[in-house]
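Take a look at the structures listed below.
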Structure 1
């Protein structure tokens with residue numbers, strides 16, 4: 001943790017620490033931006049806290065004292081007196097879905113609604129307000145609202161009987177549809193489950209209205225696909241929303257070769273894109289229509305390499321596609337997470353362990369070929385078996401391809417055994433944590449713990465154990481699955497409790513020994529995310545020579561009570577020293 005009192009003196013002698021750009025000499029030229037009288041967390045190697053920072057031509061030219069900053073102020077310099085407010089390097093969201101998040105902003109979004117009545121009212125209101133839409137399409141409903149995470153088509157039939165309704169769940173792994181959608185998609189009691197998918201059925205054997213995993217694709221043919229223009233607007237809306245949360249860099253976790261990719265390719269040509277972006281390419285339409293095998297892994301990588309080449313040809317400095325996404329398994333709530341030991345009391349049977357989307361042999365071959373081709377691999381792994389498979393695949397790549405600067409990551413990490421946590425550091429695998437999920441909500445109490453072996457309940461959403469093992473951790477929001485507000489996630493990481501609950505009535509912390517500190521989260525949001533995107537030389541800390549990506553917040557997370565961290569708001573966001581978001585006074 002930063003020691004503000006000990007750094008008060010350090011701030012006065014910043015030049016002697018090598019923080020100041022001028023070392024006491026007159027600046028060569030005035031800066032474009034100077035922030036003064038602040039609490040500036042540099043997040044450098046010394047964890048220095050200073051008063052002022054100056055940016056010229058997009059790069060930081062000074063960090064240090066208010067007195068030292070005066071040399072960089074000219075007649076045209078923009079000077080902001082921070083009045084003691086905290087400044088941090090811009091944050092990185094290491095796992096997000098911008099097209100979906102932006103579409104939610106612009107369309108029917110059902111996230112954070114915690115009762116079925118309101119969900120249905122919102123769907124009906126949207127349908128009534130858009131009578132010409134051929135399909136009512138939305139996303140964000142919570143699985144925990146319905147018994148067994150299995151909503152019925154009858155609920156939707158009662159409010160929209162004449163048009164198909166297709167609603168993706170908040171987790172992205174389930175969809176809820178009405179009878180009209182099932183009819184138009186040709187889904188009947190005789191329709192077989194697709195590879196890596198499941199159609200839920202009612203007591204009479206008919207489709208109940210819930211589609212799991214790859215079965216969701218069965219209704220996508222009836223949903224009008226957004227145009228490239230729509231996709232572009234969705235991504236831009238998502239980027240600007242991220243900026244309001246202090247996120248200056250994002251990793252889009254899964255992009256297929258569709259209109260979203262076309263939109264990204266077009267946007268990538270903008271040298272002033274409002275975020276620094278890395279796009280993770282998704283092969284084989286999320287393995288819905290085909291499956292990666294040891295035999296076709298190399299051919300799959302060849303296709304991905306051709307797509308990456310288009311980004312390298314067109315993209316400017318703020319966007320690249322050097323990453324590939326792999327779904328190793330599904331999610332625990334619908335029992336598609338891959339486990340080492342059987343689920344407890346599962347309807348699927350006493351020996352049911354879930355199922356990975358690829359065989360271990362196929363995953364090893366796929367990751368090895370991607371690694372050899374220079375891709376960063378971004379793996380979704382929820383169950384302990386999936387996590388072990390992911391680590392084994394990176395180890396196989398290391399053995400096959402020899403020493404390399406590998407920066408692969410595993411996201412979500414809901415259930416991880418301690419013997420596997422210790423392998424992250426030696427393999428240089430980053431743990432991508434969605435810390436907003438690290439508390440005992442209904443997903444944990446109703447849909448996870450009752451089906452989980454008792455000895456594994458201690459290892460639900462580990463966090464501090466990764467740090468203790470020396471592994472690098474980063475933060476990802478998984479927005480729009482959950483909010484991209486980093487301070488709510490920070491609060492949960494520290495408290496392991498519901499950030500929206502009354503502290504006096506909140507459930508006990510979820511595995512409190514796995515709590516992180518504020519400093520752990522700041523490091524994950526700044527230096528950790530920059531490293532993961534191979535940008536640690538240009539951002540992640542506020543140091544002379546790095547880019548002026550910064551945020552100003554209304555309260556200091558190091559100084560407020562842990563239960564108040566989630567209320568912190570970003571006041572202003574800068575990229576290259578230029579304001580890209582500024583909160584209106586009424587919104588503060």
Structure 2
């Protein structure tokens with residue numbers, strides 16, 4: 001890693017005061033501007049990109065138990081300024097090598113002529129990140145943030161692509177909220193979800209001029225996770241967790257020591273969707289929280305539960321899946337809920353030893369548990385208790401377990417963020433990777449926690465098993481995720497099923513029916529980014545689906561070196577390109593009711609190159625052909641409804 005921070009005062013052109021009480025921060029390329037204004041004692045900011053307003057005057061400030069820092073403020077004229085130039089590497093995000101350049105400004109606001117807080121803005125070419133630094137107030141060295149005035153005012157006429165926040169202690173066994181609701185596309189502003197606002201990230205189409213993606217990053221035990229509250233007039237404000245989350249335990253308002261920082265709020269802005277898909281701001285502005293205890297590797301694996309449910313968590317089925325993973329060249333299997341009673345600890349050790357002989361390690365499922373949900377699946381009462389947790393992790397290390405999947409968190413309060421952090425930190429001591437399910441959005445965790453593997457935080461593949469409605473909407477949902485949920489963090493979807501029916505054995509007319517094509521399934525293996533993937537494949541796929549599909553699923557990477565947006569519109573279709581080493585994979589899917597014909601420009605591949613193409617006919621029958629990229633680096637593709645396309649070098 002290399003980092004250069006240059007301290008400047010007034011002389012540089014990226015920030016300046018245009019009138020009293022106003023400051024401006026500009027991106028390195030000069031296209032993106034943030035204007036900060038103190039108007040009558042109240043701070044506001046707005047965002048302009050290439051001369052066009054993407055965010056109207058939006059409120060800033062905090063209300064705390066030691067003072068109201070949302071009004072009666074004065075912005076001091078002297079501004080600390082920095083140029084940031086940093087390169088870092090992460091193998092488990094969309095771009096493995098990142099060069100982050102931004103201009104930073106630290107603006108101090110006074111209350112009663114004493115420092116109340118700084119607002120730190122970092123502006124890169126398409127991203128804005130900001131956070132507060134709160135100062136001690138007299139002898140008060142701790143504070144409760146009762147409310148953030150922080151808001152986002154979208155221009156009139158903007159449309160929304162949002163996911164409603166679930167009400168607390170609802171859903172299965174009172175485990176909500178868990179970020180598992182459906183998005184609406186191109187909806188009007190002025191709503192507030194199901195009365196509880198919306199989860200991050202949040203995508204907006206700003207009239208016909210471009211796009212804004214709003215999220216947050218850098219959340220750990222020192223704060224809570226937040227949501228967006230919808231208001232009239234295009235205003236969305238920061239909302240803290242609902243009181244009823246986690247069975248009412250813990251405070252909704254976060255507490256911080258002073259001086260102390262809030263998390264980063266992030267906005268990605270672009271005329272096209274390319275900056276949204278390609279942004280790395282969630283990782284750019286955070287730092288590692290601790291060192292990795294070992295060199296963690298990211299893997300592909302299989303998973304019986306998606307087809308066989310709880311009844312499949314038995315010794316013989318899991319042994320069959322070890323054999324299946326070995327046949328696919330995969331390194332892991334995920335042993336899901338109830339293994340503690342349906343297999344038992346002694347037989348899990350036997351499975352681990354058997355897997356080691358085959359080159360296949362285990363991920364083990366756990367209930368997050370404790371006092372906040374009624375989910376009956378075990379193992380229970382372990383991950384919530386530090387003594388039991390560390391004893392269990394020591395046992396897992398001894399038998400060679402690769403990682404854990406922890407489920408059913410049900411809240412965003414500060415105490416819950418501490419539990420996430422504690423599980424990750426302890427797991428690192430024992431060389432275990434961690435997947436979270438029934439959980440919150442990962443907020444920069446790939447960089448903060450080196451053994452973090454992935455999080456669900458989406459209406460994932462299990463719902464394709466649970467109901468035909470989810471299967472009917474699969475293409476629509478899949479065409480949203482690269483632009484919203486997966487744009488800010490790893491998404492453990494558990495998809496790419498090749499069974500036509502969601503049951504063990506692929507038996508016709510039993511369970512929900514997959515409406516998408518086999519090529520669609522291959523495409524989502526590329527479109528959905530997660531360093532660790534447990535695909536929804538089954539042992540029967542070795543003989544009952546086309547061998548070209550099995551061969552692709554053996555070959556497809558789970559970590560990537562680069563991503564590029566090619567074409568698409570959220571809820572309609574998407575085409576992305578991902579690079580692993582020198583090889584490019586171009587994948588697309590179509591959720592529209594009519595066949596999609598596209599002329600793709602692929603400037604990253606030499607004209608005249610031969611590409612392998614997986615494509616569908618109008619009946620969704622897949623085939624493999626070769627196509628030659630034109631000298632102008634264009635290629636034409638046809639994608640039917642619920643179909644896909646994949647191009648490979």
Structure 3
């Protein structure tokens with residue numbers, strides 16, 4: 001009896017190993033730290049501007065390893081991670097508001113590997129460094145904001161039908177309107193209930209005390225809260241993408257929390273300011289002298305405490321209608337934000353301005369914040385932190401409407417190019433559907449990430465060394481086969497993770513170490529089975545065949561059980577647990593391939609086609 005594979009099996013194994021080698025090689029070329037420079041106006045920066053930046057970097061003794069241009073953006077590669085912040089500051093100082101400078105990690109994969117679309121594994125936060133934020137969404141504020149929008153629409157509807165009302169109040173899930181008579185209240189109820197079916201309506205009082213209470217149902221409240229979470233997730237992802245972060249993570253955690261992880265980010269203050277900003281804009285008309293007080297509100301200017309203006313309560317449009325925004329400078333060199341509205345926003349703006357030419361229109365900046373207060377229990381002395389949310393509103397500009405506005409216009413009156421740039425970013429990425437507050441903040445420095453990588457690699461090397469020494473001492477030549485298969489298994493594991501774009505974390509490295517042990521465990525089962533068959537009197541070729549055939553079921557059963565556990569961990573776990581589960585799952589599949597097919601191919605090629613008198617096992 002001879003042990004041979006058909007030719008197609010050898011070719012299949014060879015193809016798989018070659019593909020695995022190609023797609024694992026990019027991991028030998030780690031990404032370079034870099035700064036990415038793009039024009040704030042959208043056009044390409046000149047080579048002269050980039051040369052000025054390079055000169056500034058030379059003055060600060062920052063080593064530049066390469067300069068590239070792609071899609072109108074310049075990428076300056078640096079030699080050291082620690083130089084990124086200084087390089088960004090130098091570029092910003094030279095270019096000012098003419099350019100946007102972001103930290104980045106530049107792919108260093110050689111061109112011949114990129115031709116195969118090969119790229120290295122993505123490193124997680126614990127390996128690359130960066131920031132971790134845990135944010136909490138203010139669900140009560142989400143309800144209040146929805147009621148405020150509805151109240152504005154109701155007031156406009158009542159004015160259009162000439163139904164008189166007095167006050168508008170919001171209390172929890174209830175919106176109330178006061179009327180001068182029961183007839184006005186009843187007319188308003190019939191009109192509003194047709195347009196706003198999400199409320200439960202109740203008529204209270206009579207005569208001059210008549211009022212209409214409108215309460216959101218529990219189902220609608222739940223829908224509003226889910227929308228707030230999902231909209232905030234979308235907005236945060238847009239903002240993170242604007243920051244130029246490679247492989248960020250933004251995901252929901254629990255009913256009202258969001259986790260944001262930004263690998264590679266070093267300027268945590270700027271990241272926190274952009275991610276956590278709950279700013280929005282409202283465009284309103286200035287009130288006329290004869291406007292009733294209940295239809296107006298007074299606001300001060302953000303950059304001038306002594307100046308204020310009386311505005312209409314009704315909002316023309318909000319920042320939600322902005323489709324794109326960019327910062328630039330006006331003819332006097334002052335910062336401005338250029339606004340483009342979507343179709344609905346442009347229609348509303350045109351409708352409001354064409355009938356109010358000569359009247360002032362204000363841009364109101366709204367920001368939701370919170371203040372933490374330490375409260376001490378008088379009985380137990382235990383201290384707790386209570387968060388008190390509050391909202392700041394201030395005017396950015398108040399300008400006269402010269403002509404009917406459409407989809408494009410500009411905002412002036414900003415303090416600095418930085419403020420203009422951040423406002424443009426927030427408008428591009430969208431406003432938050434509800435305020436968010438920072439519950440937890442954790443920063444991992446690049447040096448700690450590098451230390452984690454070093455320790456992780458050391459653990460893999462030590463694990464591999466111990467396994468190899470055991471296999472060589474125990475199984476001689478067959479131990480060599482197992483060692484080669486182990487190396488190929490590691491190569492295939494890295495290749496598959498790179499091809500899938502999986503993120504490698506510190507728990508993922510633990511999964512690799514566990515995979516090495518499990519991979520060799522399959523070989524131990526096979527080799528021990530061969531030894532048993534030899535003791536039972538079978539010939540060498542028969543023992544090899546029986547060893548692989550009879551160990552197959554045990555190996556598959558053990559690995560499928562572990563694979564099921566990994567799938568469960570992935571489905572119910574978060575963050576690091578998912579990283580461990582992904583690495584373990586891929587490792588199980590690659591180890592089965594190398595243990596059952598690759599080692600069998602090596603054994604067949606060595607012993608399968610000739611008589612063997614002694615088996616070194």
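Here, each number is a calculation from the coordinates, and none is a lab measurement. Keep in mind the model is a prediction, meaning the values are calculated, not measured. Cβ atoms are built from the backbone, for glycine too; each structure is taken alone.
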Taking distance in nm of label points 7 Å out along Cα→Cβ at positions 112 and 536 for each of 1, 2, 3, the highest value is that of structure 2
Assign the value -7500, calculated as helix-only ellipticity at 222 nm (-39500 (n - 2.57) for each DSSP H run of 4 or more, over all residues; to 500), to the correct structure from 1, 2, 3.
1
For structures 1, 2, 3, calculate mean projected area of the Cα convex hull in nm², for residues 64-399 alone and state which one comes out highest.
3
Which of 1, 2, 3 yields 1.22 for Cα Rg over 2.2 N^0.38 Å, for residues 384-487 alone, as computed?
2
When you work out distance in nm of label points 7 Å out along Cα→Cβ at positions 184 and 512 for each of the structures 1, 2, 3, which one comes out largest?
3
Structure from which 40, 30, 22 was derived, semi-axes √(5λ) of the Cα gyration tensor in Å, options 1, 2, 3
2
